[in-house]
Structure I
Amino acid sequence: MFDSGFGGLTVARAVIDLLPAEHLVYIGDTGRYPYGPKPRHEVAVYARQIAWTLVEDFDVKVLVVACNTAAAAAPLPELAAELPVPVIGVIEPGARSLVRATRSGRVGVIGTVGTIGSGAYQTTVADIVADEGVGGVELTCAACPGFVEFVERGQTTGDEITVLAERLLAPVLEAKVDTLLFGCTHYPFLSRVIGDVMGPDVVLVSSAEETAFELADVMTRTGLRRSADRGPGTHRFCSSGDVRTFVELGSRLLGPELDAAEAVTFDDPGATDPRGA
């Protein structure tokens with residue numbers, strides 16, 4: 001799996017806990033984060049570059065795009081058609097859980113500027129509502145620039161971030177949503193602040209656990225799931241940026257599994273797709 005930095009570690013944690021027998025390789029593209037403010041086509045190039053690296057250099061059997069911005073920029077059906085392995089993202093599992101959790105029909109999604117601006121959640125929620133025959137779902141989206149940067153610095157509480165949260169969450173508060181989806185894998189690290197601002201009556205939904213369940217289901221159906229009697233899986237974590245910083249911050253966010261990490265490098269393709277597309 002991969003993410004622009006540390007946010008996808010919430011998905012990694014859920015996968016390790018649910019599927020302890022599986023080998024896991026995680027790439028945090030910390031050398032080029034954050035993805036949120038970058039042009040969509042640039043993020044799509046990065047996503048395809050990392051995806052092919054995981055397939056060709058690490059021989060993965062399933063790819064998890066643990067980054068909402070990347071999943072929005074590089075649509076999963078396109079990646080799945082190109083890659084020789086199943087591809088799973090965080091958008092659809094989270095959106096499905098959001099629709100099923102609401103009581104009033106008023107729901108919200110918060111994410112990076114790139115994710116919200118892409119319309120990926122708006123389209124996915126509408127498709128799920130239509131497929132499941134759910135009526136009366138009203139979606140409010142809000143971009144939250146700055147949240148990712150706080151998490152990447154290891155700052156997840158404090159007056160500064162609370163003031164920012166109060167301002168950025170105003171649209172979903174005014175919409176009186178009863179369920180709020182973290183449309184960015186970094187945001188669960190800010191759940192205490194976000195929960196305080198939204199209030200106790202709003203259900204906060206993280207896509208990490210839902211994505212892990214989706215992964216388990218896909219691997220079971222395709223016969224790719226590793227048997228538990230083969231022993232615990234190994235976990236490899238790689239960073240395209242400063243490895244020491246990745247280990248120091250990532251270990252606090254994930255746990256001891258990230259005590260050791262490896263460096264991974266990418267040629268910066270700029271606007272040129274690494275596969276010529």
Structure II
Amino acid sequence: MNIAVASGKGGTGKTTIATSLALTLSAQGQEVSFLDCDVEAPNAHLFLHPNFETSRQVNRLVPGVNTEICSGCGRCAEVCQFHAIAVLGGRPLVFPELCHGCGSCGLECPENAITEIPEKLGILEAGTTPEGINFARGLLDVGEPMAVPVIRQLKQWQLSRSAGIVIMDSPPGTSCPVVESIRGADFLLLVTEPTPFGLHDLKLAVQLARELEISTGVVINRDGVGEPEVEEFCQQVGLPVLMRIPLERDIGEGIARGKTLLQIRPEFQPRFNEMLAQIMDVQAVGVP
């Protein structure tokens with residue numbers, strides 16, 4: 001079973017919940033894998049302390065043009081939906097930052113003047129935590145604009161070899177990296193906060209989950225601050241609120257020091273056990 005943990009906005013406690021779920025499963029004696037899909041700013045390793053043992057490079061393929069045989073016909077620029085190639089004065093210009101690696105330019109070139117050249121996007125790393133959790137993360141190179149290929153390759157690299165339950169810590173928001181992270185998940189756990197911003201972004205995340213037809217539940221973090229509209233919205237649309245975490249100083253201070261929620265509040269362990277049981281029930285009946 002694959003459980004994705006996401007949030008409509010950053011800073012809601014998504015990684016706090018994801019790491020706690022992984023630790024709870026490990027404490028139950030279950031085989032668990034953790035994928036940090038927030039490749040632009042991965043931080044789950046700060047809480048789970050994996051020993052990275054293997055790594056691999058992530059590349060994307062960008063067009064390289066052999067100008068000696070290129071006729072300058074412009075067919076490559078015509079088929080490129082992302083405007084990564086332009087032809088000026090019969091000479092092709094390639095903009096690698098815009099290329100999505102679809103390969104259409106090479107397939108359509110009548111002179112076969114275009115070949116695909118690998119260009120580094122980032123790296124993938126994998127290892128094991130002290131609790132025996134199989135941990136893997138992607139890390140996008142600084143300045144690279146495309147997180148999706150790194151996330152896709154991370155999932156392909158690990159999901160095929162992962163047994164048991166997989167926890168996927170997604171990027172914040174509702175953009176393409178989030179879609180790629182949660183695609184194929186059996187259950188989506190949305191972490192939110194009871195504020196106007198939290199409600200607005202929760203609505204967007206719920207819409208995304210329903211378009212992808214993923215069973216969904218909600219965790220309300222920093223409970224006790226703000227207004228009740230978030231919980232009212234969940235009731236209106238039939239989303240189960242699976243856990244509430246109070247806004248209390250010791251929790252914030254502990255997490256800022258790199259402690260997990262279960263280290264700060266061991267009494268939360270039964271709550272996570274109960275939430276996991278609810279997730280299994282919700283996923284089994286297919287609640288939206």
Structure III
Amino acid sequence: MTSKGRVLTLAAILIFSACVFTQTSPASNSQISGWTLTWSDEFNAPSGATPDPAKWVLETGGKGWGNDELESYTQRPQNAYLEDGNLVIKVLAEKYTGADGVARDYTSARLKTQGKFSQAYGRFEARIKIPRGQGIWPAFWMLGADIGETPWPASGEIDIMENIGKEPALVHGTIHGPGYSGEHGLGAPYSLPSKQNFADDFHVYAVEWEPNVIRFYVDDHLYGTRTPADLPQGAKWVYDHPFFILLNVAVGGLWPGNPDATSKYPQSMLVDYVRVYKRDPTKSK
């Protein structure tokens with residue numbers, strides 16, 4: 001939190017503190033009115049620990065991930081570790097050849113809860129400080145848990161937060177399904193009120209997902225709502241079954257474009273927490 005000068009009155013201090021709290025950490029504890037916590041990771045293990053294997057799977061590989069990306073995802077602690085109460089996903093500019101035999105110029109990490117946790121409907125949120133720079137592509141998102149049996153995009157995708165480095169003041173929330181995937185995904189952008197860069201601070205990114213509606217939030221500001229009425233004619237709403245969570249930082253690709261001379265490394269995405277809730281039927285909305 002920003003330091004406060006001695007010239008500020010007590011009243012000004014209280015107002016300032018409340019404003020910062022609302023913007024950067026509207027859910028400082030695990031309770032939200034009307035919701036019941038069902039799963040979380042607070043990343044409070046000692047600094048240097050690796051992500052909890054009971055909660056996360058670290059994917060590996062360097063074959064572009066369908067987007068012409070430039071990174072290799074690794075399971076190394078250099079790319080994913082805990083520090084000062086945060087998960088750190090670190091992007092390094094380095095020559096690396098993974099177990100798949102593909103040589104790449106960048107390494108990063110991609111974590112998922114597939115096989116560990118999935119849920120249909122609820123509030124899914126994370127408090128994140130994203131990295132910055134041309135070619136950087138951080139994301140907090142979900143995939144249908146049936147993706148092994150129902151190939152993407154028929155299994156569904158919900159992108160809770162994506163940012164591309166050439167748009168430092170914008171994040172995007174998007175859904176992808178059959179007939180509206182890839183560049184045709186149904187999304188909405190969000191910018192902070194004074195056009196600050198998202199990489200300058202932590203923000204809470206969330207969706208509230210209920211039958212036939214998905215609502216997108218930044219710091220509890222609702223900025224996008226998707227319902228079956230938004231789909232292309234004849235397209236199917238595929239958000240009626242459990243989804244699992246992913247966190248990653250990609251480098252390059254069809255959407256962000258490749259790094260250039262302005263890009264600086266290493267870059268890190270910090271995740272303070274990830275929390276999932278279900279609607280509490282005993283409490284009003």
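Looking at structures I, II, III, which one was Kirkwood radius over Cα pairs in Å calculated from, given that it came out as 18.9? Label of the originating structure: I. Here helix-only ellipticity at 222 nm (-39500 (n - 2.57) for each DSSP H run of 4 or more, over all residues; to 500) was calculated and came to -13500; which of the structures I, II, III was it taken from? It must be structure I, since only it matches.
Of structures I, II, III, the largest value of distance in nm of label points 7 Å out along Cα→Cβ at positions 35 and 67 belongs to II.
Quick note: the coordinates plus some simple rules give every number you see, no bench work behind them. Every value quoted in this text rests on a predicted model; they were computed, and no experiment measured them. Cβ atoms are built from the backbone, for glycine too; each structure is taken alone.
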